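Since every read-out is calculated from the coordinates, none of them should be taken as a lab result. The model shown is predicted, which means the values in this text are computed figures rather than measured ones. Cβ atoms are built from the backbone, for glycine too; each structure is taken alone.
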Structure I
Amino acid sequence: MARDHGYARYKLDGCRCYICGYANAVYCERRERAIAYGTWQPFVDAEPIRLHVRDLQSCGLGLRRIAEAASVDRKRLQALLNGRPERGTGPQEKVRPALAAAILAVEASFDLLGATTVIDATGTRRRLQALVTIGWSQAKLGARLSWTPANFSALMREPQTIVRTARKVRCLYDELWDQAPPEDGHREKIATNRARNMAKARGWVPPQAWDDDTIDDPSARPDIGAKTSQAQAIAENSHELIVGQGYTTEQAAARLGVGISYVQKARRATKRQAVSA
């Protein structure tokens, strides 16, 4: 496949047409000007770029997805990471600034993750819980998501889910978070009241208690209008992690950034307050 006419074709294919010649002249002029001003930088260190790609991979992004987001050929990323074994060359030591800028512009985000990537289920579960608090029964939510009751119940207990599931729940939440379910008949009214009572009994909070930038954070606590102490917040968040997600006390403490003894004391104090009340 022939290259487009331009600088690359002039240098690599020896084409001397007007377009290729003009592109080469422009390149040489820019190069000489940059050298004169001390701004000529044809290559940059590849190591920071390589580390950035590794960081993106650790977040669940594959090379194909990163290449698409950066609008570069996947083979260029492979050469950056592993070199070209068929040519006997190792990982690149230098890269062009344009390539570096394109790769560094890619940030790990929910939208870039593959559909089957495993992620934390906290935000997914909180969105469903919030919908239940405003009257949407688990049966109605499950039907809208095309889930069986068993699948729905399992998701509400599991600490992790996949991106495809999280996206479906986000779309449903964005659609229903400010809408109460219809109560056209006696049975629907009973189902709505039952959902609200169950949510209240389990301590679930409505959509208004969460911001978009906190609902997915396991260490965040809902804003329900009342001020709570740090110990109370730690007790509530650790309870969610330990009881709701199956974390050990050690894991919950590490997730919340506090010591194990602090979590234990906060939970004991909260239980004593509940008993005395």
Structure II
Amino acid sequence: MSFTAKIKSVKGSLAASYYKANIEKGAELLKCRNLTGETVKERYEEKRLVAKMNSKISKPFIEAVFSPHKSVSKNWSKEDWINHVEDFCKRIGIPEDVQAEYYIHRNTATHHVHISASRLNMVGKNVIPDSFIGKKAELVCDKMAKERNLPTAKEMGRIERGNMKKALLEVSQQAVSWSDFRYKMFNKGFLFELSFNKVGLNGARICNLDDLDEVGNLENYKLDKQKGHKLSQIDRNFKVADFEKNFKNNALKIGQQDLVEVEIFNKNRFRR
């Protein structure tokens, strides 16, 4: 997806403000509007003062995370980030007469900006309705992508799943075990993780390595369930049993000694 965003109305807290400004997460304040405080706490207290002007609004703040795909933002300057964030804010309905802060986080594979804004203007009037605002954010991101001749989230997802399906089919004709399969998928730029329930193996997930932070030892790595796709989302006809059947057929084509060497080699190579 070229642009994605998550947004919601919240009560707000000082702890959440400190999280956005966390230097350990590579945070940098890109810009603040209608705020004079020099510290996180001072700016938060300013926002609380405005929030108290309208007791009817139980969630007086809007929080959003704006995430362009890293292939899109890799050469962005600070000003580029600010311009794109302000374009998003304008389209989503965050006016210039409210308090707002933009923090960029660079601690993940995909750099992203945390946006915190008051829903109230400087005289306490609610100027940001939050009904269906999450859906509106999706539409805004798609429009921003189209205007820049970039693929939308749906188009990017379709391309991504197509590339994953191609790799899965190719590797299933070569691998002789799940260990071998995971290593070969790893070499193609994908993290493949098996899923288990009380009965046993029941599915799998696949994710682009480019969308992850440092993987390290693959044997001990656990994929965030919010990342990647289930095997069934790539192709509803994919079944783990069919992959295992292919492994057995592939193993019959090579000698026992070669099979042992493959497994030993893979065990020592699951590192990024």
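Points worth noting:
- Among I, II, structure where Rg and Dmax of the Cα atoms in Å, for residues 63-166 alone as derived comes to 20.7, 64: I
- Read-out distance in nm of label points 7 Å out along Cα→Cβ at positions 119 and 159, computed value 3.6, structure in I, II: II
- Structure with the greatest value (metric relative contact order in percent (Cα under 8 Å, 6 or more apart), set I, II): II
- Structure responsible for -17500, with helix-only ellipticity at 222 nm (-39500 (n - 2.57) for each DSSP H run of 4 or more, over all residues; to 500) calculated and labels I, II on offer: I
- Structure (I, II) behind the derived value 1.5 of distance in nm of label points 7 Å out along Cα→Cβ at positions 223 and 247: II
- Between structures I, II, the calculation of volume of the Cα convex hull per residue in Å³ yields its largest number for I.
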